[in-house]
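Got some structures for you, see below.
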Structure I
Amino acid sequence: MRRILAFAGVTLAAALTAAPAHAGKKQFDEKKIVLSLGIMSDVHIDSPDGMPSQKFEAALNQLRDKAAESDGDGLDGVLFAGDIINNAYADPKNYRQALWFKSVYERVFNPLDVAPVYAVGNHDVYQEFTSAAPAEAKNISALLGPDWFQTDVDDAARESMECRHCVIGDCHVICVTPVHAAPVVYTRECKEWLDRTLAQITAADPDRYVLLLTHPMIYGTVYGSELGEYWYTSDLTSILEKYPQVITFGGHLHFPLNDPRSIWQGRFTALGTASVRYMAIEAGKYEEMSGNTIMRDHNEYSEGLLLQFDRNGNARITKMDFYRNATIGQPWVIKAPAKDGSHLRTYSHLRRMEENKAPVLSTCEVTVGASEDPEKPVSFRFAAGTDDEFVHHYVVMVKQVRKLVVEKRILSDFYRCPDASDMKKEYEVKLGRLAPGSYEVYVTAFDSWGAEAAPVGQSFEIR
């Protein structure tokens, strides 16, 4: 145990005053990493050894191995942004799923060596988010046992509100639990405690980040955080905006980390955590969807994060594709908190939108089969668009005398490709059988920021 339980059993005051000052260097120093934390959410364990358990174990092993590549002391903790189990909301008997979650974790890590910290998700409590949620959450903590709570330094808040203050090494981790859904809100006592605790931590060490875990996304921040009031919360924003040292991690949505909007900076920093079990996406009415927000290949997916701090307080966040045992794109690197707020500019949402460039489309081709032959429908093929990041989705439209005949929305394969250069180079869309006549077909590409390519297309005849 290097620094995992550095503050276990000490007073809150001691935890707040023990951290050394930073050297003030701005570049991430990979040779001097002082803390490595895995971060994931929506594990949704529902069996001892089924698919979710297998994905969870694979994720833990990959986080362990990835951390060891640059941190000689390895992983220090794993943080969970909720929904560690799957079915407590349906039947309180399902709290036993916490034992399966515990078993998988402890096959890979001893919780006294690699500290687990979790926030409560809606699947983790019987009635989802209600005033009973803090009491219901005790069903999980009782099954996990005391070894899982060695880093907690405010047992009174955990017992009364399921608000947690944990310290792993010199990193403060805060967890808060909602008491209502749609809209997602927290008790007045919880919010007062959060404000007071953040004030104490940041006053003692203004140059170090504080991590906040809560299952719903913070409204208007990362990818998906405007999906609907069941999925986000705006109840904490006024508090968080007071503390530029805060990094929030939310789950609930299952949206892919491949999208550049999965990190956001405004007056604080917010990140999505994706999902270990399966992927969801915006309700985009895309082809190949099996539900409103679920693609047919949603189970071919499992993602999370590796967060590392160097000795100067800089953070590096590696996006992990556990399903493909790969890292996604380049790591996000955030400078240590600065009084002038400059650490919040790198991933400023507004700045990145302003600097974003629209995608570009090039070639397309229509293939017309015999209209009376169902085996030879009309198809439309086009080259994938180019972009400074990648194309998020395409819209194909077929018109006849300005009347829309066919519209198809195609989500690109960005979520399947840890390296965007491996995305599909060409798309083919079946337009079906069309009646005789003259038509126009064209495609438009959109990137993650909503920038739109100039459409390409052509006219064709069905005889």
Structure II
Amino acid sequence: MGEDPAMTLPLCFVLMPFGRKPGAGGAMIDFDAVYSGLIAPAVTAAGMEPIRADQELTGGIIHKPMFERLILCEFAVADLTTANANVFYELGLRHAVRPASTQLIFAEGTGQLPFDVALLRALPYKLGADGRPSNAAADSAAIAARLKEARDLPTDSPVFQLVEGFPDVARLKTDVFRDRVKYREEVKTKLAAARKQGAEAVRAVEASLGNVSDQEAGVVIDLFLSFRAVKAWKDMIALVPKMSPPLARSVMVQEQLGLALNRDGQGDEAERALLAVIEKQGPSSETYGILGRVYKDRWEAALKAGDTFLAEGQLDNAIDAYLKGFEADWRDAYPGINAVTLMELKEPPDPRREKLIPVVAYAAERRIAAGKPDYWDYATLLELAVLGKQKAEAAAALGKALAAVREVWEPETTARNLRLIREARERRGDAVPWAGEVEQALSKRAAATG
């Protein structure tokens, strides 16, 4: 794409002492020579770009740039020789925020490693009497080999290995995660522009990134959700195997994979992926919300095929999934409004909806009052207004929803729900004349967004 290949190299942060420091036996070790003659060449040979902490940042206080590098660099090398306190502090932080991609090394014959890290596959290197690397070529090659292996290791952090269910980035809400994670500004800008241009533009950005598994998690997730924004479901599905194993297995990615599989017509695979997430992590509003859509699509398919008994069963499955999602987090109105809408579609309507409607409305109103509204909050109030035949309230919510649209599939989803409500009421002879105008406004907004 005409870009400098170095721009796409993964970054490797080097944690180590500076200058000449005494080892356990008193002999001086030249750590600057260890870096320049051993570690930096190994990192380069592994296809990465080395970054060493600036010396002025090690004076007792770890500054913001150090934290950013520890957290955001895709790979790291930590030299544990002399058991330097700064290095061990930084290593602990690294292990707490990154499940994998941290390689430990130490100089042979300079003292025993502390027990807590002695079993973490630390790689030894040799020093000469002058405190400089004495077997640089072979030791550097060994470090490079380990770094290459680290690309595919699911985890090397003892925190993630030993503490079951340790929090990972996937527990954050999808769009909040994309907004908050800091990553390379130029990629963010390119993806924002590509989403407006369509799937081919997003694919071009992916091609410019090189090896996806080497990219920061924020970049990969934004690419993943950019494919979602342009409804490139097959591209979303194909991207998951290209991710690093920890990121690919994360809850958020597996949830969105389920969404993509279902939109691509692979409902059975979507159901399996989502049920696996629920079995592993427990119920959540997001997972059950997507699972509800799987059953909702099956209900519509059964209706079109004329299989009324199957359709009734799938409708019950969808309502149950959405209810479980709302019960998992009452603050998330999305599964709640879907449960209410589908209850309206039963013949006769499910009476539980009357008790549920005020709770769903309160959830959406509280988010709006807190100053954190998104499209779905206004869309929820819009659907509730249509259900309640409240024309003025529907018009107010419609205007705010249209202004909050981010991705084409959002107004499409709401228009579809309103169509289902309208058709069910028309069958009962309970038509709402202005409801069709709301659908048209949403469809027009979707066409303009796409």
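Structure values in brief
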item	result
At a computed -5000 (helix-only ellipticity at 222 nm (-39500 (n - 2.57) for each DSSP H run of 4 or more, over all residues; to 500)), which of I, II	I
FRET efficiency 1/(1 + (r/R0)^6) of positions 197 and 213 (r between Cβ atoms, R0 = 30 Å, to 0.05) derived as 1.00 - corresponding label from I, II	I
Origin of the value 12.9, 42, where Rg and Dmax of the Cα atoms in Å, for residues 381-428 alone was derived from one of I, II	I
Relative contact order in percent (Cα under 8 Å, 6 or more apart) - structure with the largest value, from I, II	I
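Since every read-out is calculated from the coordinates, none of them should be taken as a lab result. Keep in mind that what you see is a predicted model, and the values were worked out from it rather than measured. Cβ atoms are built from the backbone, for glycine too; each structure is taken alone.
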